[in-house]
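Heads up, there are several structures right after this.
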Structure 1
Amino acid sequence: MGRTLAKPAGAPRRVQPKVFCVEGEWSPRLTDQFSVLPLLVYLKGVGQIDFIHRQVETVEGLLNVVRRWPQKQYTAYSLGYFGFHGEPGRLLLGRRSLELEELGEVLRGKCAGKVLYFGSCALMDIPTRRIQRFRRLTGARCVAGYREDVDFFESAAFDMLLLEALTWYRRMDAVDNWLGSEYGQLVRRLSFRMYYG
């Protein structure tokens, strides 16, 4: 098995992020089994993360799970990972969608110190001020995601790099800078962005 990232210069001791993952259905066909769950299981198995994973099919299901995240027993789960189909400014669940602002209202003031990562095509292809307004509404340290459509497998590989960076760096600008310096071509191709204050 390959090695994990060597400790970057200036990085503090390694931490193990706890991931609160909510994932939608990627295909209407019952035979398709696309999921980020195997990625999370692998990362847990090599000691990189701990996680909670729930798969939902409806907007109501997503909101029901998200409303539970701020409970005290889940405080340590500081990375919210939302794996859904997307389009600019909204998550897609079957024939319905959820605007970023609607999710923001449910999480209003409940994400202090948390990172919200959207593994969704083009969700971030909206004005920066709208994303920053969402970030301030939720209280999140950072909101991250893609401004363009992305390939499922390529973005899954990038997820591993992002989670690896989060094991070393606490500051979001350090995560952003490391990803840009080490994997800049991939960051640009995926049009990945991080928004933090």
Structure 2
Amino acid sequence: MRAFLIAFLLLCTPALATQDGWPALHDVTGVASDDVLNIRAEPSAGSEIIGSFAPDATDIEVVRPNERQDWGLVNTAGGTGWVSLAFLERHPGQWDGAFPMLARCFGTEPFWNLAIDGDAATFSTPEMSLDGSVVARLGSPNRRDRHGLRVALPEGRWIEGVISSEACNDGMSDRAYGLAFDALREETVLSGCCSLSR
């Protein structure tokens, strides 16, 4: 019995390692050049259309799928909506446990923004802006839904914190995000959300 259990776990490990992670970036695919991909109020082809993506739209952040995994929740100008995953192609390398492809993290009251482009990072508030660099992207040895981020800023300043895969809201809109960020900036704790899209 023990040998069977060990063999079973070994066979399951690769499948678990490549399980899709959320949120994830996608590109529109399979939509005619003179058509659009509709964003609907609910995950149903008969639901109200509340927006659309161009047939060549790229870098669309899908926050999470529905239970059947055939529709994805996306942000719109006014809040959130649903898009058919049959017309979205997932970017590679976004498996469960992989470090998320962050574009920005942000929070309100106080307002702050951390823009990330590769290893370059810019931390800004309404009063100032500091250019820095990402010096560490860390994974947790026992949690696929936790990651560490450290950003070095000028004059020995820094920001470091934990990114959590969980529902997050900016507190100012009806938009939804799939990553939360709790960080230390010198003597201050910053809490907010992160997004894969700019």
Structure 3
Amino acid sequence: MTSETEEHRPVRTPPIRKGLVVINTGNGKGKTTAALGVLFRAWGRDMRVHMFQFLKHTGARFGESRAANKLEIPWGAMGDGFTWLSKDMDNTQELARHQWENCKQAILSDDYDLIVMDEFTYAMHYGWIPVQDVIDVLKQKPHMLHVIITGRHAPEELIEFADLVTEMREIKHPYREQGIRAQPGLEY
């Protein structure tokens, strides 16, 4: 009989059920993809889900948003594309703040079981939305609501508050290694 390692030892406590705050951060790829996996899994379990995307161009039609539309999953992108290429940074910031207002309303509504806020860490990292405001809203969320936040540069205070944090780390990238750009269906 093999002995259990600390890492794989089952937790022997009474089960606790509560909605989790999950952060997918880091410089590696897969943060949004991991969140989408959970979103589609929850949708498949008849949970009420909603995806909010920050920075991604309002009305953009990436593969994931096309799939969500076909499945009638609530989806909202609000932004003007890649932030570092913005021609009007005041507008970019205003779009992020407006999307945060949409998220707050959804979080506090008790209408959802899972909400994903994709690329939301940037709005906090750039100082457009105060981290403490986000934490204050998350403290008021319905007990069983799960919230997933993705993006690089997750603020330390948010990491401390979250229940689950995963850092994606890039080891090798096809663009840097071979000049291969992002491809439809795989990355967007």
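I have 0.4 for distance in nm of label points 7 Å out along Cα→Cβ at positions 21 and 53, calculated from one of the structures 1, 2, 3. Which structure is it? Source structure: 1.
Comparing 1, 2, 3, where is Kirkwood radius over Cα pairs in Å highest? Across 1, 2, 3, Kirkwood radius over Cα pairs in Å peaks for 2. Have a look at 1, 2, 3 and say which one yields 18 for relative contact order in percent (Cα under 8 Å, 6 or more apart), as calculated. Comparing all candidates, it corresponds to 2.
Taken together, the values in this text are just the output of simple stated rules run on the coordinates, not laboratory data. All values reported here derive from a predicted model rather than from experimental measurement. Cβ atoms are built from the backbone, for glycine too; each structure is taken alone.
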